1. Out of P, Q, choose the structure whose coordinates give distance in nm of label points 7 Å out along Cα→Cβ at positions 158 and 294 equal to 1.7 when calculated.
2. When FRET efficiency 1/(1 + (r/R0)^6) of positions 254 and 302 (r between Cβ atoms, R0 = 25 Å, to 0.05) is computed for each of P, Q, which one produces 0.25?
3. Of the structures P, Q, report the one carrying the highest value of mean count of other Cβ atoms within 10 Å over residues 62-69.
4. Which structure, out of P, Q, was helix-only ellipticity at 222 nm (-39500 (n - 2.57) for each DSSP H run of 4 or more, over all residues; to 500) derived from, given a value of -14000?
5. Assuming 51 is percent of Cα pairs over 26 Å apart as calculated from a single structure, say which of P, Q it is.
Structure P
Amino acid sequence: MAFFTIAIMIMLIAMRRYSKAHLIGEANRLYSKLKNAGFDLEQCGLIAPLTLEINELKERQNTVILAHSYQTPDIIYGVADFTGDSYQLSRKAQETKADKIIFSGVRFMAETAKILNPDKKVYLPALDAGCSLAESITAKDVRKLKEKHPGVPVVVYVNTSAEVKAEADACCTSANALKIVEAIPNDEILFLPDELMLKNTQAMTKKKLIGWKGRCIVHQKFKAEKIEVFRKKFPGLKVLAHTECEPAVIEASDFAGGTEGMIRFAEKTNAPAYMMITECGLAERMRVELPKKNFIGMCGICPYMKKNNLALILQVLTNPKPEQEILIDEQTRKKAEKALLEMFRLAK
């Protein structure tokens with residue numbers, strides 16, 4: 001039976017099990033957050049049975065739900081226990097005392113949670129929630145590069161598979177990439193796999209960074225010339241760009257960094273309008289959390305990030321499929337964990 005059919009059945013059961021007052025209360029709770037993300041009260045009423053059931057089941061099963069900032073608002077504000085970027089959620093995964101983790105994000109994120117929590121069950125709701133960067137490079141590719149550049153340390157972006165992390169000396173995020181590069185004593189570093197992030201990081205360091213050909217399918221599409229169009233339309237506009245964008249976009253922006261850095265910039269500054277050049281989920285989150293500020297165009301939808309939904313999360317809690325559980329062989333996990341822990345150490 002398809003997951004959405006199961007979800008509808010459970011939702012109907014939940015509607016009978018919960019009182020009308022309980023359902024109305026949940027709809028109002030959701031609406032208080034989601035109205036700024038474009039949800040009306042009727043829509044919140046439709047998803048209320050799902051969020052009630054998910055929140056009850058996760059508590060009963062001692063399960064924590066981690067959601068990346070690019071997830072949809074109904075997941076972030078309806079059922080997630082923690083929301084953030086890859087680095088933050090890696091930390092939360094490491095700290096959680098839950099028996100199970102449901103990672104509403106993409107596969108490499110769920111793998112990272114499993115790497116750091118070998119004794120916990122980790123689930124990825126959407127089996128096809130991949131990542132163009134993670135899929136752009138394999139462990140075999142890294143080994144070939146290491147043979148070509150013997151003795152050169154390897155730093156890999158967290159947007160990589162567990163197998164690729166296992167070949168690295170350290171991992172990095174968009175927020176700490178420069179710090180990790182500068183903390184490594186070598187003058188040459190293999191910096192993989194994002195070629196645009198490499199160019200942006202290379203501009204800030206004297207070290208030689210040797211890269212790969214990976215790109216994010218969302219961030220590579222943004223163009224600097226469009227920024228000027230928005231600046232003319234919105235005088236005083238503050239432009240915030242993710243470092244997975246091309247250098248010309250970074251140069252035309254007021255701030256460049258990871259998602260959490262973009263959030264902090266928006267929180268601490270005052271401007272008539274802000275433009276988040278990244279996945280659209282972050283702008284939706286900002287409209288909810290900073291309702292007095294104006295967030296406008298241009299963003300892109302990640303088809304992988306949007307694979308997860310409330311129905312799939314509910315299905316994992318009620319009847320998880322074996323293939324939804326993240327499993328990593330112990331040798332690979334230990335090597336990948338070493339690279340992640342080195343990132344944590346160098347990023348202090």
Structure Q
Amino acid sequence: MRKIIFVILTFSVLTGCSLIKKANNAQIEQDNAPVETVTGAFEVHIRQNNKIINETGNIHRITDNKFEILVTNEKNNIISIFAYHNDEMFNKYTFPRKCEDTVIFHPATAIINSADENREITLTVNREMQFNVITHEKSTNENGISVIKIKDIADTDDKFNGVLFLTVFIDLNNNKIIENNEVKNMSVAIHRAQNSNLFRAKIHVSTMGGWIRDINYPVYGNEYFYVKISNETEKERFFELFGRQYGNNTYSSINWVRDLDYSKNNMYIIFSPITTEIEFYNNPYRYAGENRLIFDTRINSASNRGRYVFYREYRVEKRNDLYEIWINVNGTIRRINELLLR
């Protein structure tokens with residue numbers, strides 16, 4: 001019987017809801033003026049190249065480069081930011097309102113990106129039921145001011161159209177209720193360059209992967225390849241070639257290849273060569289505005305699994321099936337061949 005070990009890699013999710021208190025409108029007279037903390041209030045400012053960016057027509061205008069979000073007097077609370085491609089969410093709700101009654105700060109829908117050695121993070125342009133969470137280790141402190149360093153932006157759905165609309169919350173009283181004095185909206189215009197620095201974040205795509213140890217089928221070999229299943233006929237052909245046990249496991253009754261609704265979705269399965277040490281590493285990713293979905297690979301010299309094939313399954317709605325399959329092997333990115341089921 002085919003033995004398959006599953007590993008699942010998805011975006012990190014933080015349960016709970018984090019909110020931010022509305023700031024008083026303090027005037028900053030000069031671009032390089034220091035940020036002053038007002039007792040009993042918090043404020044949110046944009047800084048770039050060590051200068052505070054004042055609003056012009058209710059919009060902060062910055063260049064296509066790294067910038068910082070400054071939050072004063074946030075009382076040691078977690079900062080949550082919902083970033084969107086239009087101002088729809090600014091007026092969607094009246095407050096007070098429970099977090100769970102919104103699509104912007106709904107519990108358990110947060111995205112946490114790892115900070116690098118400089119404590120710089122990726123800011124994600126969110127969908128509904130998704131928001132950015134900034135924990136203390138993801139920011140720095142300057143005399144009581146929390147500084148969130150944005151190194152790049154992940155525009156997941158390629159919807160950025162010149163302005164980022166940010167809704168910032170801190171739940172100062174920890175009651176998981178968004179109150180009128182706990183929310184701040186900001187609009188940040190970014191003149192995106194053709195060869196953008198800021199919009200070069202990796203946009204990761206959730207997949208499922210594992211090791212196949214039953215490699216006695218002639219379809220496996222010494223090359224990377226992938227298959228695409230887009231209808232029931234191709235699904236049947238896949239099972240003829242790869243065995244009826246493919247996708248079965250002892251931990252779940254769900255077999256995604258067998259049970260997927262192919263009237264709405266397509267399934268891609270990417271295979272490594274027969275190996276003792278090659279694996280696909282982490283989730284695949286793409287860059288905003290590009291149609292390459294890139295799968296990284298690595299050598300796991302500590303592997304003790306014997307001979308196996310590593311695979312990843314990528315499920316996608318037909319309307320969003322826009323990307324070519326590429327792999328990164330030792331720093332070289334290239335397309336791989338498709339095993340046709342048609």
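Every read-out reported here was derived from the displayed coordinates using simple, explicitly stated rules and does not represent laboratory data. Note that this is a predicted model, so its numbers are computed, not measured. Cβ atoms are built from the backbone, for glycine too; each structure is taken alone.
1. Numbers: P: 3.3; Q: 1.7.
The value was obtained from structure Q.
2. Q
3. Structure P comes out on top.
4. Here the read-out was taken from P.
5. Corresponding structure: P.
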